[in-house]
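Chemist: Input: structures, listed below.
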Structure 1
Amino acid sequence: MTALFGPSFTSEDSELMNFLATLKHSAFLEGLWEKFRSYLKSAEEIEFRDLEAQPHPRIWEMYLAIALSEQGFALSEKLREGPDIKLSDPTV
């Protein structure tokens, strides 16, 4: 398991870095990552790991996808082109 927000993660966003400094918060985001990464192809996983430029939209994307999944919506595999989150049942 490779941590998404591990010791090598840096951001100029001091709020995010303070958030990640709390074990409870960083564990929550790592839990989201572990669930979300199965939704990505390996190329997208590598691209997704480049969080430094847009950490908040990426975190929101993970959170929303997992929240929808946990509510019973089926997620389609994320492709390079197209929406960030695609539901396959129902098709949206």
Structure 2
Amino acid sequence: MSILHELESVIRDRQANPRQDSYTCRLFDRGLEEIVKKVGEEAIEVIVAATNQSDERLAQESADLIYHLLVLLAQRGVPWSAVEAELESRRR
């Protein structure tokens, strides 16, 4: 899970210290509605990859979805640790 924490840290740093050349910063500039749209698009791409594309493509699309989800969480001020805590609470 450390890569998720590292990625979350980079995303939050971009949020706090915007850079013109950063895709993450452009997402934040476009706002919540655009970020939510990207999460939806990536979710659909995961579904398509899972049903008729290679395992490699599924992994790539899953990575895109997770990245955009982390951007969404940062935009809303929800830390990844809150998601981890929720998953932990569901563990049996």
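Laboratory data are not the source of any read-out in this text; all were calculated from the coordinates shown. Remember, predicted model here, so these are calculated numbers, not experimental data. Cβ atoms are built from the backbone, for glycine too; each structure is taken alone.
Chemist: Looking at structures 1, 2, which one was mean count of other Cβ atoms within 10 Å over residues 5-12 calculated from, given that it came out as 11.5?
Modeler: The read-out was computed on structure 1.
Chemist: Suppose helix-only ellipticity at 222 nm (-39500 (n - 2.57) for each DSSP H run of 4 or more, over all residues; to 500) works out to -27500; of 1, 2, which structure was it derived from?
Modeler: So the calculation was done on 2.
Chemist: Looking at structures 1, 2, which one was distance in nm of label points 7 Å out along Cα→Cβ at positions 13 and 77 calculated from, given that it came out as 2.4?
Modeler: Here the read-out was taken from 2.
Chemist: Who wins on relative contact order in percent (Cα under 8 Å, 6 or more apart) among 1, 2, i.e. which is largest?
Modeler: Sorting by relative contact order in percent (Cα under 8 Å, 6 or more apart) in descending order puts 2 first.
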